[in-house]
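Take a look at the structures below.
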Structure P
Amino acid sequence: MKVLICDKTEKEYIEQMRSAGLTVDVRDDITPEELMTVLPNYEGMVVRSRTKVRQPLIDVCPNLKVIVRGGAGLDTIDHEYAKSKGIAVMNTPLANSASVAEMAIGYMLMMARSLYQATASMKAEKWEKKNFNGDEIGGKTLGLIGVGNIGKEVAKRASVMGMTVLAYDPYVKSIDGIKLVTLDELLGQADYISLHLPKTKESTNMIGAEQFAKMKNGVRIVNCARGGIVNEDALYEALTSGKVAAAALDVFNEEPPTDWKLLKLDNVIGSPHIGAATKEAQGRVGAEVAEKLIAFAKNGK
């Protein structure tokens, strides 16, 4: 089977695929325009967040049999359409869960203690000790929107740190150690809200002005899931009005953003969609991608 690697994948696992008999070409800087002309020659492809696989691309690839996304979620792929064309679509949902969870917890700690602002102050050669009285996250209530693999890992860590964990997830009936509530209940009770759900038609802009109005004054928001789930204009208003004390964002509606106004606020910290960017997660993703492709080449599934 001939496979095109479209995004960064660990070399060790590329060689593992080759050793198993797959013909593997690496074009991890390929542009969308180039992909339209190159991909029709391949039976399999590996993508991460950078490469989008939409219907027009699928339509020009009659030989394509399998798409593997290294990471959680399939929102970068028109996966239902691909499946209707007989193309298998896979991802690696467990590989990066711990890394994203640790980042979400880290962001909560940064907001609670104003660590970004304190560091910026020190770099400016200021000693503003009295400006940085923070809060403990122990004893606070964390509201998780989505308790899939990543949400569960966040809950595990938050509970150990003494947080009360509530969760809203319409697809989960019960879960040990976490109280499931309605979205309105979560919004009204949480001191911290962390999002861990895919971007779908239902979840797009699900947190907007109406939802912010139901939150506690001074709530803190973490989004390490997908851009576009939180309405960025509504979030800006909530941050500038003081309704939301701080926000930590790893994902954005447009990546990279074309409007940087959120990131310019003093009460916002951000990163360029790096929740899964740890050595450990990259290794697990590469291993699982290789395993799935080798199995597909051997068994057709």
Structure Q
Amino acid sequence: MVPQLSRGVLEAAQMQVRHILGHDVAMPRYNEKKKIREHYDVVSPYYQSLWGEHLHHGYWITGKETKEKAQDQLIDYVASAANLASECSVLDVGCGYGGTSIYLAEHYKADATGITISPVQVEMANEAARKARVKANFLCMDAEAMEFNRSFDVIWSTESISHYPNNEKFFSSAAKLLKPGGTMAVTDWFKKENLTPREHKKRLEPIERGMFVELHTMDAYSSLMTKNGLQVIKTEVLNKNCAKTWDISVDIIKNKAFWAIAAKHGVDFVHFLRAFKTARDSFKNGHFVYGLIVARKP
């Protein structure tokens, strides 16, 4: 007679297999570049009209700030953690439609360059920079295949790396583009350490499928930074100060304009809208992590 294994034993065995063979084995992958590009080409104008100039979390200090103020405070918090110097050169990787680069140019006098794989976002970002009259330039470029004939004081990435199918290529090329003494400042979506397959499927897979991401642990990013010669100087989970982002987001996506897009563009966009509630719930219970990592090139 074959012995019956408990669910816990089965999950432990599955985790061990993935540890031996590689954590991505047998796990569905949703962060395809073509889908990501198409998604942001379609929805970026809607994002801007509903979310504002910044396409990222807010950081609440008092809890009473507006969404826009909280988003500015996130940039300031990361800039402080990275000890951002005035007039430094910044490469904003996964720049969206340019809000962060323009803010850094305005408030820190940064010489900002932003890259994204969305041509629509590049057009929106360059137009916004012209209107703001700041030193910020935006290019259509793949973060896994960055090519510049210059180096930068700061590599900045906000909520972008989890979109990359091969983030090892990104960290390798990013480290080479940093000047000696330069800084990499990353905020991104992560998963909690040591989740069971059942927890991942329930709490995180709807987010990955809907948002076109693959969630890693913060330690995984830190290890890749170290592997490429960077010294990690700060890591911090920001969930407590950023949780309000998801309450606001769930309200925003009730807007009929988004559901009209879903009716037009099909099941992927429906998954995207449905992922917001899962993200809010998983964020609050700590399975879904918003983290900051700062590293320096010796």
Structure R
Amino acid sequence: MLLDKPLGMSSNALLQKVKWLLQAEKAGHTGSLDPLASGVLPLCFGEATKFAQYLLDSDKTYVVEMVLGRRSTTLDAEGELSAPQAWPHLNDTEVEAVLQRFRGAQAQIPPMYSALKRDGVPLYRLARRGEEVERAARQVHIHALVLRARHEERWVLEVCCSKGTYIRSLVDDIGQELGCGAYVGALRRTGVGPYEEAGICSLPTLLAAHERGESLRGYLLPVDSALQGWPRLAICDEFAYNLQRGQRPGPVAAAAGLYAVYRAQTLIGIARVDAAGYLRAERMLRTDREMTLP
């Protein structure tokens, strides 16, 4: 299900609410958003939770309002702001030159106000106690960084980035590069892997449908929608039967790599083709009926 996470609500709180509405036994999200962020949050239920990690590892797209002239202790509007500083008045060419420095592969230091843990304790708890610890830089990739609008000290940027990228850290880094500081004024995620805002549904919509006694299944997307763009591999019943039981059927006429595997137009899971052409199960779905062979 593709949810529009509202402002002020944690990703987990939204997940638990929708899990309750669907009466689902298993549920998981595909990368949390800060409470002050909104936007695309794919939620996985039942067997689809087996694919959550692949969405977690996928690229994300954001639209962020960057406010120049101050730094924030939390790197966003929720934190304590520093004294104001004059921001530079740049022309379009100068702005583009600044943004170009932040495109591509780079090392990024995660913020203290994050869910990363040190000795089992989330960093944000240490930060709230006034503690700051050294954080190892992590490699991220900014695929696209585009200025969409600007008015005085407020710039609107669109960012497409790899997993693990902190937009708050990116904005703070840009602010320091400009010499005036900057923080996130507003943040919205507009894409996760194959999913975009089109077709997104809101919690109030689900609650209203639930109050009317309507089924919420119409808001669920097909399981294989999470694998849009993946190479597909159709296999016979015998290969499917063996693969689902942990065996390595093959060889198959396919290059080595990961595939969304189908039997009779039905997704049965993700499998890897090895160098010899044999299949190895990575994530297999339980089918409604047990497949048998004569």
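What follows is calculated from the coordinates using simple rules that are stated; it is not laboratory data. Keep in mind that what you see is a predicted model, and the values were worked out from it rather than measured. Cβ atoms are built from the backbone, for glycine too; each structure is taken alone.
For which of P, Q, R does volume of the Cα convex hull per residue in Å³, calculated from the coordinates, equal 137? Of the structures listed, the value fits Q. Across the set P, Q, R, distance in nm of label points 7 Å out along Cα→Cβ at positions 42 and 58 reaches its highest value in structure Q. Hey, helix-only ellipticity at 222 nm (-39500 (n - 2.57) for each DSSP H run of 4 or more, over all residues; to 500) derived from one of P, Q, R reads -14500; which structure? Source structure for this number: Q.
Given a computed value of 3.9 for distance in nm of label points 7 Å out along Cα→Cβ at positions 106 and 266, which structure among P, Q, R does it belong to?
Working: P: 2.5; Q: 3.9; R: 4.9.
The correct label is Q.
To test your reading of the models, identify which of P, Q, R gives 6, 23, 39, 24, 8, 1 for P(r) over Cα pairs in 5 Å bins from 0, in percent, for residues 202-241 alone when calculated.
The value was obtained from structure P.
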